[in-house]
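Structures are listed in the sections that come next.
Where a number appears in this text, it was derived from the coordinates with a stated rule and is not lab data. This is a predicted model, so every value here is computed, not measured. Cβ atoms are built from the backbone, for glycine too; each structure is taken alone.
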Structure P
C-alpha cells in the first residue's frame, strides 16, 4: 500500500510541475488581426491597402510593441521576380500623432486597449509588362515584438490577399462527376484566408448552382483557415513533455513533432495529454487503439502539422475548426440545402466533423470516398453532392 501511495505522490508532483510550468511559461496576451483589404490597379501595377489592429485584452498588464515589420511575398504559378514591392505602414495610435514616414515608434499598449495601422503595398513592374498578370495572391507576414513582464517575445502571423479569383460557375457549365448513386461537383474558389467569410464564399461560388436535395460539403481545413486558426511554428515553444512524447507517435502523425504536439498541449493542457498518453499506451498493450485521441480532446485528431495543407499554409500548423455544427446550420439556412464539414483524403478515409440536422452521414461517406476535391493544390474546398 505504501508503494502505491508513493507512486500517487510522485505522479501528483509530476502533474503539478507540468501544470505550473505550463501556466507560468512566458507568453504575451497581444492579438493581431487584419481586415478591410482592397486591391486596385495603378498606372504601373497594383496597390493593396488594408488595416491591422493590435489588441491587448489583459485587464492589468501594459505591454510595449517596440517593433513591427510587414513583409509581403508574391505568389503565382509563373515568375514574379520582375516586380518591385514597396510597403508603407502608417500608424494610427489613439493617443499619438500618426507617422507618415513608415517608422514604427515603440508604443505602449495599455490594458484592454487597441491600436491600428494602415498598410499600403505597391507592386510596380520593372521589366516585362505582363509580370503583374502572374501575381495570384499576396501573402503578408506580420512580425512584431511584445515587450513586458514576460520578457521579449517575437510573434509572427500571415494572411492572404487574393489578387485573382476564378469565375463563378453557372448551372450550364457545372459538370458533375457521375457515380452510381450520386453526382459530385468540386467547386473551385480563390485561395481562402482569414479575410473571407464562409457565408460570402458559398454565396459567391455555390448559390447559383444548388438546388433542393443537394448537399454542400466544405473542407475542414479551409474552414479553420478562414477562422484564423493557424499558427506559425516559430511562435510555438515546445516544452519537455512535447519533446519527449512526440517520439512515440507514428512519423506521419501531426503529433510526431515537438511543435505539433505542443500545440495540442497548449489547447488541452499538459496533464490531460500526459494522462491520455499513459492510458492510451496501456490500451495499445491490450490491442485497443485510438484511446489517446478519444481522451486528449477533439483537436488531437484535427491538428495538421506543416506540409499538411495547400501553400502558403503549408508552413503553418492548422487547428481544427471552431463550432462546426453551428456553422453548418448557418450556411444551411442561407442556401436552403444540407451542409457538412468534412475531412477526406486519398486513402478513402472520410471523416464528417459536423452536419446540418437532416444530413445523411452514411450517404456522404459513399459519395466522398474517392476524394473528389483532391489532396493537392486544386483549391476546391467546396464539393456539391447531388442525388
Structure Q
C-alpha cells in the first residue's frame, strides 16, 4: 500500500502504512511467534482484521502546534516532540465523520484565539478532544478536555457540531475540566453540554444475527477500539468455550462483554472487575439485552474470588496489558477450573503467565492471534488451556 499520509513516520500512529496489508500480517505473525517463544507451536493462525482502514472507534487527540510558532493543531503528538501535533485530515485509521468533526473543532478554536495548555509552564486551556463512535450504529460521542481557565462558552461550539453533515450522528457532547499537570484525559468535573453521555453499539448483528448484542458505552468506559475486530476476538472465545456448563467466571470483565457473549451457554456467568463504573455499565447492558443469568461484582479479583466457593466449569481472564496480578494468580489457580481461556492484549505478558499456569497443572491446547490494530505492531491473542493436574 502506498503511503497516503504526509505524517507517516512522524506521528507514531502507524508503523506499516508503507507496505501491503498481506505483508504486514506476515511480519506480525513472525513477530508473534518470536514473542510466544516456547509456546509458538501452539499458534494456529493470526486472524486478519475485517478492515485495515477507518477501523478505530475511539481517538484521543491533543491540542498543540503544527510546528514551533505555528498554527494551532489538533491530532496525534509527533514522535520526539513535546508540543508538535500531526493533524489527521488524511489519517487512514479514522472514519470521515471523525475527520469532519476534528476539522470543525480546530477551525473553531483557531478563530477564537483560545490558548493551548502549555505542558511545561502549565498555562493555557485547550488540552484534548476524545471521539468515540459506534461502528455499527454510527453514533458519535465527543469529550472536550480543557483547564478551568477556559474563557469562552462552549454552547455555540456544541450547536455548530450538531449542524455538521455526517454519515452518522452526534448523540452527545461533554466538557471535562482537568487542571492537573499530567498529559492525560481524566473523568473529572465532567458536564454534559448536549445530548447524552453514552453511545450505542451493536455486535454480531451482521456477523451472527442470532446472537446480536447491544451495548451502551459511556464516555470513559472501556470498549474494544475495533468493533469489527472485537467480533472476531469474542467469536474465538465463544468457540473455545465449547458445549455448555453450569458456571463460568469472567475475570477482569470490564463492561461484561465476554460474559454476555457466553451467557447462552452457561446457567450462570459471574463477572468481576475492579472499576465500579464498568460494573454498573455491565449490569445496564445485561438488562438492555434481556440477559438474566449474568452477575457482576466490583472489587479486586483476588478478593472477590475468595467469597465464591463454587468451582466453575470455565474461567476466562482478560487482564490489562501487564497481565495477571501476581496476587491474583494463586487464587485463580485454586479455582481448579477444568478449562481456562486467556485473552491477552500483550502477548509478552501472556507468555510470562503461561509459564506460571503450566507449572501449576494447566496445559496449553492452542493459541490464536487477532489483528485488532492494523498498521500498528500490536496484536491480541486468545489461549485455550485445560487442567491436567488437579489440586
Structure R
C-alpha cells in the first residue's frame, strides 16, 4: 500500500515528503493510520549525525522519522491480541514485555524488548516493510510516525481514549513523559523543594509541570530563548533565567546558599560543561538529572569530586523519565483530563508537508512542541 511520509536521505539533508510503499502487517503487527506526530530532538539528532557514529551512518539512511504519535488501527496481522481495527492508539517507543527482570521490577522503560532500537527492520521479525524509491528504510524507533500509515509491532502501541485530541495526546509518547518523570520520578521532587529546569522545550516544559504538581516551592526555568522563558510561566515556573550563571544568585538566595534540591537538564544538547554548571548549583543531598542527549562519543565532565562527595550529591541519567510506559500514559492523560497537566498549550500544529518549516521553528525556539498532522487540520 502507499503512504505519504517524511524521509531523510542523508546527514543534514532536509526532510523530503514523498510517497512510500508499506507492506501489510505480519504476525504480531498492526497497521496504524497516524493522525498526529510530535517533533522530538531525537529524530533531529540522527538527521544531523549528532547521535550517529560515522561507521553507522549508512545503516540509518534513508530514514523514515518520527516516534511520538497518535492514530487509529487500520488493520492487524495474525496473532494480534491487544488491538482491533478502529482502536485509537498511542505510539510507544519503549515497548515493555512485562516479563523480563526490568519489567518485573517496575522498570519497563529499560525493557529488554527495546534492543535493536537503532537497527533496520521490524521489531517482530527484522524484515523490511517500508521502502522509498525502491530503497529499504530505517524506521525511527520502529514506529516512523512522520507518515500517514506504518506497520508496527503491537508491543509498540498503547491504548488511547478516542475522546482525546491526537495532537495533544501524542506528546505523552515521549517528550512530556520524559520531562515529567525526570522531575518527579528520577529527580524525586518533593513538596517544598527548589527545582531548576534547564531547557524548556517540550521535555523541559513537561519537567516544569511535573515539579509544580509534585509541590515544588519554587521552580526556576532556564533557557536562552525568551519565548520559551515566557511560556515556562504557563507551566508553573516562578522565575526564569537565560543561563545557569544567571540563575545562580537566585538559587543561592532561595536556599540560603545551600543550592537547589533538584536540577533537571533537558536542553537539546548536553555538554560536559553544562553538567558541571548544573552540579555547581545542586545543593546538599540534591539530585542532578541528565535527560538531554549529548553528541555521540565520550564527553569529559569537569567535576569538583570533593564537593560532590562531601555534599552527598547525586548525578543521574534518565530514559523516558524513568517511567513504565504502560502505567505512565494513562496516568498522565488522566491528569490532562482533570486539568492538572496542560498539553494543549504546548502544541503548534503543522501539516506533514510543512515539516521543514516546523523543524526550523522548533530549532529556533518559536514553538514548544511542533506537531505534524496528516490531514492538515
* Have a look at P, Q, R and say which one yields 11 for percent of Cα pairs over 41 Å apart, as calculated. => R
* **Origin of the value 12.0, where mean count of other Cβ atoms within 10 Å over residues 35-42 was derived from one of P, Q, R** => P
* Asked: Which one of P, Q, R has Kirkwood radius over Cα pairs in Å, for residues 195-314 alone, as calculated from the coordinates, equal to 14.1?
  -> R
